[in-house]
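Nothing in this text is a laboratory measurement; each read-out follows from the coordinates by a stated rule. Here the structure is a predicted model, which means the values were calculated and not measured. Cβ atoms are built from the backbone, for glycine too; each structure is taken alone.
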Structure I
Amino acid sequence: MNADPIQSLLVRWPQGEPAHAELLHDAGIEFVVEDSPPPAFAEALGKAGIGVISPSSLGPVVKDGLWPGISRGPNVDGRGDETASASREPWVNANGYLVQVERALSGKPPLLGYLPNDKAGLSPERVVPFDTLTIALAEARVNGGNYILALDPRYRTALLGGQERAKKAWRSLGTTARWLKENSSLFGRPLLPTITMVVDRSEETHEFANLLFRRGASPSVVPVERIPKPSPQILVVSAAGLKPAPEAVLDHARAGATVIIDSAPSPGWKKVKPERDRDFYSLGKGQVLVYHEPVADPSEYALDVIDVATYKRRPVRIWNALSAIAIATTGAGRGQALVHVVNYGSATDQEVQARVQGRFTKAILLRPESQPRDLKVFHRGTTTEVFLPSLETVATVRFLV
C-alpha cells in the first residue's frame, strides 16, 4: 500500500496486538506509523486492510504544536463555554495557524506530529479530553494539512478497556475522518485575502499569525519571499515583525491598502494621524500604520488589525461560539466561498450566527453528524449571514452565487 501522508488517516500505535486491528479498522485508520510492529500485529493489520509505514518514509513532520482544546472547563454548568465578560473568555489552544504558516513557508501541505505530552503544551495535571483527538485531525485537515493521530495513554487504556465514553469518542473520530475524506476538495483552499499576513521564519511573526487566527481575523498567510501583488481584494497587510518592511509590502499601501508595520517609517512619508503609541502616514493611494515600538502584545495587535480592516469588511465573523475559530476561503467554483468552523470546546445546541464577506444567494451546511442542509441567507451590507442550528466539532458552509 502506498501512503499519501496528507490524505491518509495515520495513527501511532506502539505495542499493538492482533486484537487491536479491528478497532483501528472501525475508525477508518489506513496506516499505522511504526518501524517494526510485532509480526502478529502486522499480519492482523494486513488482513484488516491497514498498512504499516515507517516514520522515516513520511517526509518532514512538524513536531511543534499545542494539544488542541480549551484551558479550562465551562463557566456555567450545562451551557458550554459561555462567558460573562471578556476577562472570562476561554483560552483556546489551536494549531490551524501552524498549518497555514508551514504551508506558506514551505509551499507544501504540512504533516503535524506533536504528541499529547508536555512538549505539546500540556501540564502533568491537565486531563486530555478524549474528543480532542478529533479536533486535532479536523483543524489540520481543514487548514490544508494532516495530523498523525496520537492517543493520550489514558484514552488508549479506556478505549481498550471498553469504556463507553472512550468508545463514543472513537466512533466520533471515525465519523469525522470519513467526512473529512469525502470533502477533501473543500479544504486547504486559499483564504480570502482581505487581511493578508506576511510571515518569515521568526517566532515573532508566527505568534502574530497565531493570535490573528485565534481572534477570528482569518488572515491569508504569505511568506516574505512571495508577497503577492496589490489587489483590490487586499484591504490590510500585516507586516509587523519584519525589519525593515519590504518594498513589496509598501506597494500595497501605494495601491490603496493599509499596511501595518512596527519598523521605522521613511523620512519622506507624510504623517496624517498621530496617536499615543502609533502614527498613520499617507503613502500613494493608501496609508501605513507605524507602531512606535516593536509590538509586544500579539493578542492586542490582532484586535488592532481587525479594527483597521473594520468589522464590516473582515472576511468572516461568528457569534455565540467563543471556543470556535472560523476561516473563510475561496470556493470550488467562480464567485463561491467557504466558511470552515472548528470548535475547540463543548458542543453547543444553540444557533451560531456567521457572516462571510460577499453577497451569495445560497448556503449549504456540511457537517460529519448529519446530511447536507440548506441554510437561509440574509444580506448585511457587503456580507452574507447564516445561522448554524448547532455546532459540534467541525462544520463547513458552502456559499454559492
Structure II
Amino acid sequence: MKNIRFIHAADLHLDSPFTGLRQLPAEIFERVRNSTFKAFETMADFAIENKIDFLLASGDLYDGEDRSLKAQVRLRSQFERLREAGIEVFVLHGNHDHLGGAWTKMPMPPNVHIFSDKVESKTFTAENGTTVKLYGFSYPKRHVFDQKILEYHNEGNADFHIGMLHGYCEGGSIRHQPYAPFSLRELLAKKMDYWALGHIHQRQILHEQPFIIYPGNIQGRNRKETGSKGCMLVDMNEFSTHVAFLETADVIWEQLKVSAKGLEAFHDLYSVCREKLEEIRKQTQAVLIDLEIEETGNLGTEALEKINNGELLEVLQEGEESAPNFVWPHHITLNRPESVPQLKEYEFISREMKHTAAELADEEAFARAISPLYSHVYASRYLRRITEEEKKQLLSEAEAVAFSRIREEGCK
C-alpha cells in the first residue's frame, strides 16, 4: 500500500528578539530568547522518533530578512540531524525571511530543498516506492500581494500531491497581512491531497479530506500568541489521511482569570492567585502568565492599592526566576467593579467620578494630570512615554480604587 509520513510546520521565527521582554530577570529572559531554537530542536526530535519521510517548513523559518549567522548555524545543525536520520526537508521562505534580504548566506545540507521565487514542483520518492509531488514558492520580497495560487497546477504522475503555500486565506483574521491571498475554493480546485499552509500563527484546520491546515507557529512570541504551539504529524495512504498535533513550545503564554469574589483582604487574594498559578505549572515547559483579576467588588482599599502599585505582581514572581519550569506572571489586569454601591447619597459622587474619568480620556487632559510627575527633577529621569493601553489601564485602576473607597465609606 502506498503511504507516507511527514511533519508539517511553519513560522519558526528562529532568533526572535523578544525586545519587549528585556525587563525580565536574566534567567527567564535567556530561556525565552532561546525558546524558538528549543522548539525547533524538539520538532527535530519528533521527526526522528516518528521516522518520518520528510519535513515541510511552510515559510518564515527566520524572524527577519537579515537572518543571523547564529540562527542559520542552529537551523543547519538540526537539518544535519535529519539528514543523518534519512529525512528530507522541503522549505519555503515567507514574508519575514524572503529571498531578497541581505545576509551572509550559509549553505544547507543536501537533504534540504528550497523552493525558488517561482511556483515549481519537487519530487520525493520514499524507500517503499511511494512518489510525492510537492508544489510551492518562496517570497522574492517582503510584500507579495499577487494571487500565486493561480500558478499552482497538479502535474499528475505521482501517488500524492502536496501544496505548500505561505499566505492569507480570504475571510481570515484582519490582523494578518493579505499576502499571496487565496480562497478555500481555489485550494480545493487544485486537487491536492494535502495543503501545508503557513503565515497564520494560530492552528487552524480549514478543511478535511483533503486536509488544509495552518499548523500555527512552533513557539509563541508574545502575550497574544497564547496556548499550545507546535506542528502537525501527517500519515497519508491511498484511502485516508490522519493528522496529529505535536506540541513543541518551550515557553507557553497563557491568560489566567482569577475571581476575587467574596475576598476582602490582600493575603486572601494572594493565596488564591498563588494556588491558581501552581495549578498550571508544567513538568517540562515554562509559562508566562497574563493575570486578570475579576469580580473585585469586595476587595478592600489595601488590596487594591497593592495590586495597583505592583506589590502583588512582585510577591507572585518571588523565587520563580530560579524555578526549573517557572510560572511567571508578567502583567496583572484589574477589572473594576461593575457598579458603585446603590446608596442614594453617593449617586452624585458616582456621576462625578464617571464624568472625570471620561474627561481624562482626552489626551490633553490626561497630559495635564500627569505633568507634575514628568516635570519632577528626579522622577522624570526614569519615566518613558505612556502608551495608549497603559493610559486606559491607569484610568481603570484609578476608578476602581476610588469606587472602593466610596464603598468602604458607605458601609461605615
Entry that produces 1.53 once Cα Rg over 2.2 N^0.38 Å, for residues 186-305 alone is calculated, selected from I, II = II
Work out which structure the value 7.0 belongs to, where distance in nm of label points 7 Å out along Cα→Cβ at positions 26 and 274 was derived from one of I, II.
-> I
Thinking of I, II, which structure, once mean count of other Cβ atoms within 10 Å over residues 58-65 is computed, gives back 15.6?
-> I
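On distance in nm of label points 7 Å out along Cα→Cβ at positions 66 and 258, which of the structures labelled I, II is highest?
On the way: I: 2.6; II: 4.1.
Result for distance in nm of label points 7 Å out along Cα→Cβ at positions 66 and 258 over I, II: largest is II.
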Ranked by FRET efficiency 1/(1 + (r/R0)^6) of positions 234 and 290 (r between Cβ atoms, R0 = 30 Å, to 0.05), which of I, II sits at the highest value?
-> I
One of I, II was used to compute semi-axes √(5λ) of the Cα gyration tensor in Å, and the answer was 50, 22, 21. Which one was it?
-> II
Answer label among I, II for the case where helix-only ellipticity at 222 nm (-39500 (n - 2.57) for each DSSP H run of 4 or more, over all residues; to 500), calculated from the coordinates, equals -9500 = II
